[in-house]
Structure 1
Amino acid sequence: MPTHDTARDIYRGALPVVVVSLVAGLFAGTILGSDTMRAGIESVPGLLLLLPAFLATRGGVYGSLGARLSSGLYQGVIEPRFELDERVTNAVLASFINGMAVSVFIAVVAFVVLLVLGQTGSLLQLVGIMLVAGFLSALLMLSVLVSIVFVGYRRGIDPDNLVGPLVTTLGDVFGVFFLLVGIRVVGWLV
């Protein structure tokens, strides 16, 4: 196949996903810029410190899962079926554990930075918010990611064109939303 046909196919496959990601990214920005989110960020010292790291790690942790699934599908070691498969289960479980561990780590680092800067904050509050946001985003990211990769693959769409844009966009949109949920939940408990 000539190079220009391959590039054209990649462009055609990736463009709709990138456009959807763009629109969803604007939606995430709208949530982030809302008065409710602004008030939530202002109410929790250190939250603004951990926000970029939390959003970035959603893409990193779950993007690697998407790449692993995509490679497994192309190698033929996993099938695009929604049934128990040891390889898929182990990959999903590892991503869940990584996502939760990174969430707690980010909260601890944000707290330490607050202390170094002479600010006050609550480690328990930051960890609580990150556990809620990390858990909810993990459930959503894992279920949507596996579904998108498997369904896309079965329909002849290259999962590599889907994973990058969709994982980062879903991580941003739902990461921001679930941080807000975490602020509310921890606020009710504290």
Structure 2
Amino acid sequence: MFAVLQRDLVRLSKRMSLALRHAPGRFGLALDRSGWVAVEDVLSALRISREDLDAVVAGNDKRRFAVERGPDGTQRIRASQGHSVPVDLGLVAQAPPARLFHGTTTAALDSIRATGLHRARRHHVHLSADPDVAHRVGARRAGTVAILTVDAEAMARDGHVFYRSANGVWLTAAVPARYLGVRPAGT
């Protein structure tokens, strides 16, 4: 029973990500300029209960979603980062730790070594201060996981800007290949 419930929560988390990060209009939702939308609107649009929404928010190990009381007193929700639609998350530039990490697959290494990391359709490249988190991110894709190290200290010194989202993900516009290394497996 628990495995079915967990699978359903993962499926719902993916639908919520689609609605709050990439295609709100497909669900009849309109995000405000900061990415927020009323919880009641999400419940109605996705045809889910508040208990289901709360279970996804509380159970997501990456804290993908934030819920808070808005200025009008109503509960609102947004994705913490990873949007492909225009939003202003109000992030403030911060000095990053010396090293950050990015999880990928070995199949992508040649391309990444040649051109670096790019944000694709998202606003930023996502990085982690924890190699274990980067490993979990890389493991979501089929293939052998590779953990990239990012010389964030050198990037910042060279003028690259970093932000840290509310859930601890480090964000930057791109990571040129010269700042990347591959972390050996098991270290």
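Quick note: the coordinates plus some simple rules give every number you see, no bench work behind them. This one's a predicted model, so the numbers in the text were calculated from it and none came from an experiment. Cβ atoms are built from the backbone, for glycine too; each structure is taken alone.
I have -8500 for helix-only ellipticity at 222 nm (-39500 (n - 2.57) for each DSSP H run of 4 or more, over all residues; to 500), calculated from one of the structures 1, 2. Which structure is it?
Computed on structure 2.
When mean count of other Cβ atoms within 10 Å over residues 44-51 is compared over structures 1, 2, which one is greatest?
Biggest value here belongs to 1.
Can you tell which of 1, 2 yields 0.95 when FRET efficiency 1/(1 + (r/R0)^6) of positions 132 and 148 (r between Cβ atoms, R0 = 25 Å, to 0.05) is derived from it?
2
Mean count of other Cβ atoms within 10 Å over residues 124-131 was computed and gave 19.2; which structure, 1, 2, did it come from?
The correct label is 2.
Computing relative contact order in percent (Cα under 8 Å, 6 or more apart) for each of 1, 2, which one ends up highest? Show your work: numbers first, answer last.
Details: 1: 37; 2: 20.
By relative contact order in percent (Cα under 8 Å, 6 or more apart), the leading structure of 1, 2 is 1.
Quick one: Cα extents along the principal axes in Å came out at 61, 35, 28 when computed from one of 1, 2, so which one is it?
1
Just checking, which of 1, 2 has the largest value of distance in nm of label points 7 Å out along Cα→Cβ at positions 52 and 76? All intermediate terms of the calculation are to be shown ahead of the outcome.
Numbers: 1: 4.6; 2: 2.4.
Going through 1, 2 one by one, distance in nm of label points 7 Å out along Cα→Cβ at positions 52 and 76 is largest in 1.
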